[in-house]
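J.: Below, each structure is written out as structure tokens.
Laboratory data are not the source of any read-out in this text; all were calculated from the coordinates shown. Worth saying up front: this structure is predicted, and the values here are computed from it rather than measured. Cβ atoms are built from the backbone, for glycine too; each structure is taken alone.
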Structure 1
Amino acid sequence: MVLNKENTIDKRILRLIDVLIFQNKVNREVDFCREINILPQTVSKIKNGTNHFTVTHIENIVYKYNVNANWIFGTDKKVFNMSGSIEISEV
């Protein structure tokens, strides 16, 4: 399977869900889905590679959780837009 930019963005956001759960910003994946207005089934399809996060989803994520959009698109290591943010370079 060839890894393209879209798959990398999806993988970063899926990783972000785990980070948000670990940091107790959301309790479960379904809570994340509710917060950004996406169906849990859509996330399952994204995990399977049949769907992708949309620009609207990304915009909601960035505003709701103060996520660094540059990290989502792979141009920065800082996950959040705050001092002391965790850094993740590879997903």
Structure 2
Amino acid sequence: MSNENTAPSMDYNEHERTYEGFINFSKVGTVAVINVVLCLILFAFGGGAATFFGWILLIATVVAAGIGMALGASGWIPSAAVMGLTILAAILTV
């Protein structure tokens, strides 16, 4: 007769992998959201050049976020590079 009150043991390796994925998604997502807000600033307060750069950098943000999700622990780096370009565009065009 089996004991039905025993719970299965926790899979710590799977737990760690899920946690690392969540942390990576949080980092990439946070940088991407900040970048989208910067692009909205370019759209709202800039002229024609700022709108053009805003669209280009918004597309680059989506691509960088996708690449960042595939990279793993260092996935925030592509989004941060695009954010640096967006900040530079905002400084020069707004």
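J.: Kindly point out which one of 1, 2 the value 25 was derived from, the read-out being relative contact order in percent (Cα under 8 Å, 6 or more apart). Don't skip to the end; give the middle numbers.
T.: Values: 1: 25; 2: 34.
Here the read-out was taken from 1.
J.: Rank structures 1, 2 by distance in nm of label points 7 Å out along Cα→Cβ at positions 24 and 48 and report only the one at the top, that is, the highest.
T.: Details: 1: 3.5; 2: 4.3.
Result for distance in nm of label points 7 Å out along Cα→Cβ at positions 24 and 48 over 1, 2: largest is 2.
J.: Among 1, 2, considering only mean projected area of the Cα convex hull in nm², which has the greatest calculated value?
T.: 2
J.: If log10 I(q)/I(0) by the Debye sum over Cα atoms at q = 0.24 Å⁻¹, for residues 16-55 alone is computed to be -0.70, which of 1, 2 is the source?
T.: Here the read-out was taken from 2.
J.: Here's another thing I want to ask about it. If helix-only ellipticity at 222 nm (-39500 (n - 2.57) for each DSSP H run of 4 or more, over all residues; to 500) comes out at -28500 when worked out from the coordinates, which of 1, 2 was used? Mind showing how you got there, number by number?
T.: Details: 1: -16000; 2: -28500.
This figure was derived from 2.
J.: From which structure (1, 2) was distance in nm of label points 7 Å out along Cα→Cβ at positions 8 and 64 calculated, if the value obtained is 2.5?
T.: Numbers: 1: 2.5; 2: 4.1.
Checking each candidate, the match is 1.
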